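The data blocks that follow each hold one structure.
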Structure I
């Protein structure tokens, strides 16, 4: 691999560029007209504008991205996360034009992108799954009967896509049919696929996941993470390793995640996600993400493994450089996703120019950002400003380090979610691991506005 095209923007584009340069790989980044002067564009060896601001006209334009790769002499494409990162069609297009695809095979992306098929693959690999419908829900075959078999409360989930869209919680049978119609319509509008399925709802569940790394033949895991602090199914805070998990649950999700990845002939980095029921002390499969995760830095902090470097080496044809018994997990890490949103106005996006920007520094503190002071947050994309990551010897020490780091952040010119993060890390429920995926919406007095 001599020259890498990064088909993304923001902090993940900057993150990939830095590792590529460390490895001596030249870089080119595609950008929209709105991002022509972005930190990613300034950091790459080359930056090529491929279209106007809307993502559909730029970052999601497969032919435009491919043309830049071919015209600039790139021999590999890294999709980052979001946009085209889990698009099997784009992966086939890249490979079909003789370029290296930094990710798993298109067939693996397609399999795991269909959550019904992924659920079946997980079951076949011995991964625990939640009670639910057997395959897609057929609206013409008395779906209410299927729902009653699963039992209420239950969750209606879109088979395609993610990000919390196409999901509806139903607590009683009377509301089921209308909720199913809404979920199917939302899934069709968001993903072009109205297929849905059912799963048992876990009250006050935690979201845990396992990082896997494979070279097509061998697979290892790099420990687990917890992503339970969420708002409207969007992750807000992540940590590694997952706290307060019974040893047998931890071992089972790690081992079964490796088995699932092996069954797929997995290439590169991937994440197997689970819902953990602290009452039953059981974890069950949710989905597999066939890309680099937003929260990958917490795994890097506790393992010392550069996941982007591993992606690039494996995509270049190298075998795994680590055996499972060589993976060492040390200390505890947290990541806070800082967004340009105003919690006092219903988390309304807050685009604009950053007049002042100061990040914390010091041992165990890391900032992954796609902006610098004076840059503008455009209104067209995800509102993430940065990821603030800390590492310490213990979880309590890491909580203190994150609280101190958050207190040092200075941002002016835009509203951010920094105060929300300060409040979260001060909550006793967080310290005692008694929070869950609906904590932000339900905890009294946490936020002025969470609706």
Structure II
């Protein structure tokens, strides 16, 4: 087991990882930028290293600075959290060359699976169904037209190197394809440094369902159930729950067992999340795999009682998986709401500023992961996530009611600061959502064109 681990991230996920490492008896190194030189947050780490200025490219995305901080402090491994360098195979390779363990899959696995074109081909060959569309990138507009024509409109254009819902463009008919194709490539080049894109059939009323897997790279692996992440704005998640509701036992068994079989066939090691779209007939289609811990891992922890960070660290340390599938029991229902410093009435625009009052909810079966506090300054440089509220209950109705109570107890105020809490409560009260009849279009229905008006 590692004696010291550097956490190459910030915010709530850095604090979350540090807490599990402390319980495991592992010393931690926290890194921070000049914008995050915050003693209230940094106290969670045994050692602290400043790695650069506020701009992510010069701090949290600066692989050389992160590795140097690990070497200087005697860390043996680096936990990347989510975002930033967490799915960068080049960073994982640099870690290996420096004699550091990257807590995640091997660089070559990350490269193959992080490339969505390669991942789609690999998982198709491993038996998972794909939506109609192209497996290879569409290198020209002529190729894009051919794929779209065969798949059938509407189609969605996605970046091969994409993530976080960024750069996706929906095309409803052939006349708009060329413009959207060029814009998608330009966006992919700007955001990811890679302008390759692929096309697939767009399902406007689909549900977004995930399967959490855990493998040790020695042929042992389990799934830890499903999550539904259909409540999204601009393809970024707002509410997640587990297990995925309103799916038949046969569908749940098929999607989970086929996911485990696929990752074992590919020799996967560590935690991973397979993402699917599920249509009205409960047919599911593989989209991508995330080779890192996810924001919503807390949902799975609540319904299984398994600490995913701990399992991730143990896998990276080379330990054999202790769990068998029969050891995994899914109990009750868990829901997570992301409380972001954003204004839903202004197309979820970030609202940076100082938080004067930050009162957190409590109560039975309630968890809040956060790095914020009264006096915290929500800056413009990073993600607007302030807190994750997670509740558990024996059934879905109880979990929904508990989450509404939890959100009502939140108090986050400061000059100019707005949060997504009022909008989240409206989603919870929505009849379609409460009946689990919603899909990925729910937010667009409640806030058409980004214009949400709070009900009195």
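Each of the structures I, II was assessed by distance in nm of label points 7 Å out along Cα→Cβ at positions 92 and 108; the largest value belongs to I. Among the shown structures I, II, from which was the value 0.35 of FRET efficiency 1/(1 + (r/R0)^6) of positions 172 and 212 (r between Cβ atoms, R0 = 35 Å, to 0.05) calculated? Going through each structure in turn, the value belongs to I.
Readers should treat all values here as calculations from the given coordinates under stated rules, not as data from a laboratory. A quick note: this is a predicted structure, and the numbers were derived from the prediction, not measured. Cβ atoms are built from the backbone, for glycine too; each structure is taken alone.
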